[in-house]
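Next up, some structures in structure tokens.
Laboratory data are not the source of any read-out in this text; all were calculated from the coordinates shown. Keep in mind it's a predicted model, so treat the numbers as computed, not measured. Cβ atoms are built from the backbone, for glycine too; each structure is taken alone.
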Structure P
Amino acid sequence: MISHYRYAFAGIAAAALLTVGCSSSNSSGSSGGTNWSAKASAAAGGGMSALVTAAKQEGTLNVIALPPNWANYGTIIKDFEAKYGIKVNSANPEGSSQDEVNAVQQENGTSAAPDVLDIGMSVALANTKLFAPYEVSTWSSIPTAQKAPDGTWVQDYGGYMSIGYDSAKFPSITSVSQLLGPQFKNAVALDGNPTQANAALIGVMMTSLASGGSAGSIAAGVNFFHQLKQAGNFVPVQATSATIKAGTTPVVINWDYLNTAAVVGSSTWKVFIPQNAIIGGYYAQAINKQAPHPAAARLWEEFLYSQAASGGQNLWLEGGARPVEQQAMTGNKSINSSAASALPAVSGTPVFLTAAQATSASTYLAANWAAAVK
């Protein structure tokens, strides 16, 4: 069940990372005679065998803001550890995308710094100077629009924004505007603060589209939440499985792969994707330019983008998320077809924010969100 939604205060990230054990890699990023911190592909460092050997020598990987039940990350981490014998130190699973960047900035130069990031696009695009270029072996299977040309960030998995709700307490939800009704008093929550958490930002954008706004402006969504707050319906707390079970957040706006009955642990939980506001989003992977375990960081990326039955792409799919290589895997038949067929059906043309739109939304939220929901 989901207990974390990638949202927490920045100080928690720094404190958690300080507890991580020392690395066996040296400060130059060299392992086995190869400076992996300077390699932009496995081939550039001598191939996959050389990368695996170097990563095993390092023996450690530092990850951050990866809740075990977020897109199947618990299984992904365990499988990576079992496959390569590399210890994964998972810090601050409640952290937001901004917390990840803060940890990099605060901990770089120490063995506690994050090696890799799983990060929302608006934050990724604002911090590319912190990332190392790297092209995984399946680079050609990743759509051009979903990766930086130099490999500093690469989208990994995604889904569609949805409304999850307890059907034992509420009638069927068929529109976003219903949430303004009196029956939803003290009920509606996001997964965090949209000025820091990417999923919450997209949640506000979904309400903007449903309210007649456009991908180019999130203003209508901020106004919607102002109305929701004025009606007494907005619950300004982080939605988690615990708050759902306690009845504190019986209506949650979140990604479809996090808003399922199985994930939240409720047999009466239903999910609605508004067909007039279908908005999708992908997270991205990035390698810390100063990763204390540069070979392990690159091997982690190879694992995540592997199309093998036990590789990261199918493991994300098994967690209900749509892997970035799904189209290529469908074509070459490496995809887990049963997991793919279980994904929620979406009709119509989804909206995906461009870099400019994501940046604009983030800027508007920073200036207007607090006043709208005070």
Structure Q
Amino acid sequence: MIKILTVIGARPQIIKASALSRAIETHFSDQIEQLLVHTGQHYDENMSNVFFDELGIPFPDFNLKVGSSSHAVQTAKIMEGIEALILSEKPHAILVYGDTNSTIAAALAASKLEIPVIHVEAGLRSFNKSMPEEINRILCDHVSTLLFCPTETAIKNLSKEGFHLAENEKATIDSPIVFACGDIMYDNSLHFSEVSAQKSTILTENELKADDFILVTIHRNANTDDQNNLNAIFNALLKVQLESGLDIVLPLHPRTKKMMETLLNDELKNDLAENKHFKIIPPAGFLDIIALEKDARLIITDSGGLQKEAFFFQKPCVILRPETEWVEIVNNGNALLADADEERIISVSFQLLNKKDFTFPPIFGDGKSALFIAQKIIEKL
């Protein structure tokens, strides 16, 4: 029996981890024992019993409750907690997702104790080291033993950084193995799409019609905390709404709400408040976000997750960032980069709204990445 500590730091990572939990429970329960460790990196008031029950997700076995603080303090607290758990639980490996402080802290703690690190979502690069996430993902990859990449581009990134792509019989930190496994969130999108169809009522509650609205999310500091960027984005969104006649629905991130109150100019605030087709709503849960994604005409976002999910549900996407880790969807013409440039946001929004010849090749796999990951863990550790 292989014992794994899976480390997660925020609600999106718990959702990612649920795909592997389902795969282990249904196919590998006699070969893999998984313990979930929530670092508490992000406090989330929606992390209630209802959240876990509604999605059928296992509760974490441990919660380190590190809370918010500076990068250094938070990372150090997580490392201290993970080290103690490794020493007490004696796992065969640590599994981490993505690029958060929880990811890099767990990877560093495990590798220093000579415990193999399994990195899911390996090989992603924005090539912008001003992003803390970029530092986290690069460092994590280079102390990992098994690296599971969601796309061929991720594989190529690792190859350029010196990783050998030949598959060894067994993996070690000095001889890691890189796999193309597809995107684990595609597994979840397919699974939870069915759950969402049964449970979500968000369209009805907000008087939204399928294919007659634009879904917007904004949460990155570069957009929310910069007065010029925030005003440019909302000016653009308002103009897109007025010119297209489509509703805009914006589930409002708490930080974005706070910064809107402080940084938006008064005239723009009034215009937004008076526009009944600009629907600013409370933060939406995962099932509601899926419902909105599935029925939107267009998605405008600075979220990496929503960029991918737009592709999963075959929706065009405007990316409110200067670059993206998901270059495939831009190269394929399904998404366009706009950053916080008001004129470009307007231009590319209408470019995508008017485009008819979209294609959606299987860039992110077949929706069975969790099964592949579990099988390779058994074979290669």
Structure R
Amino acid sequence: MIRLLTIIGARPQIIKAAAISRAIHNRYSGQVSEHILHTGQHYDTNMSEVFFRELGIPEPDYNLHVGSGSHGVQTARIMEGVEHVLTDTHYDGVVVYGDTNSTLAAAVAATKIHVPVFHIEAGLRSFNMAMPEEINRIVCDQLSSVLFTPTLTGKKNLEEEGFDGIKSRVRFADGRGQKVILSGDVMYDNSMYFSSKADTQSDIIERLGLSYRGFVLATIHRPANTDKAENLQSIFRALLDIAENEQTDVVLPLHPRTRKMLPVQLSKELLERVEKSNRFRIIEPASFFEIIRLEKNARVVMTDSGGVQKESFFYGTPCVILRPETEWVEIVDAGAGIIADADYARIIEAYKILSDQTVHFPPLFGDGHASEKIIDEIIHYLQ
């Protein structure tokens, strides 16, 4: 029996892990035993625990409860906790997702004690080293035994950086080198699986009185936006003007970080406009099923989240990207997303373009069976 330790710490990782856990339970329960370690990087109940309930993921076997802190402090605490678990109990491999501090810390801790690392969502690049996530994903890729990339662009990025499983010069303690696998996207697996379930499990559209393609969904959480007054004010002014001038509801499930920064970063006048607006609808962080229904029904999504960009694409909703770049360049190349950064004029222009024109959503992220392919490859690697 292969024993895998899945590391999660942020809400998007819980969602991605659901696809892998489901595949193991349905098809590989006689071959693979999965155990889950939650670092506690996201510790808000609405940002974490509710997702376990909705997605049907088993409760974590371990919870490090690291909470917030500087990058160094948080990463160090996670490394210490992961190392303790891996030295106390035998695992054949560690599965990590994406680009968070949990991903980086787990990869470093596991590799140093010779436990193979399997990185899901490898090869993504923004080419912006000012982003902590870019540092995390690059380091994790370097340390991983098998790199599962979701798209052809990710595979190309890795090839250009010298990753070549056949000719790999890297050798780990077990004598094996690195492999790059074009797996497809586990988020697409989940989106297809949970789409219809969300319609019966959430009434958020009806509860908020929203109509199909009749509102804008916005999400804002990255420090580059929340911690910079100029950026946050520009984004909020654009959202307010779209809501009021276009007579379109803007729904913003408010991330705890963003909520904390509003009275700090927004001017008194702008904050009063936000609070008084009938069209600008600030709500609590949305659950998994709620965010799916919002993404499926929105006219346009505006976000600085990589995961929300993709999910919107899966559900045929165009996206304004509130960042200066994106890892998901395929979405922009397909014309389904426009990079606007935190620039007021570009946000307004992008909204008008995407809300008026016909947008196409070609199949870019696999066939909905990435999870099975990933588990097959892990089993093959470890046998």
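Miscellaneous remarks
- Which of P, Q, R yields 0.20 [FRET efficiency 1/(1 + (r/R0)^6) of positions 198 and 222 (r between Cβ atoms, R0 = 30 Å, to 0.05), calculated]: Q
- Comparing distance in nm of label points 7 Å out along Cα→Cβ at positions 118 and 366 across structures P, Q, R, the highest figure is found for P.
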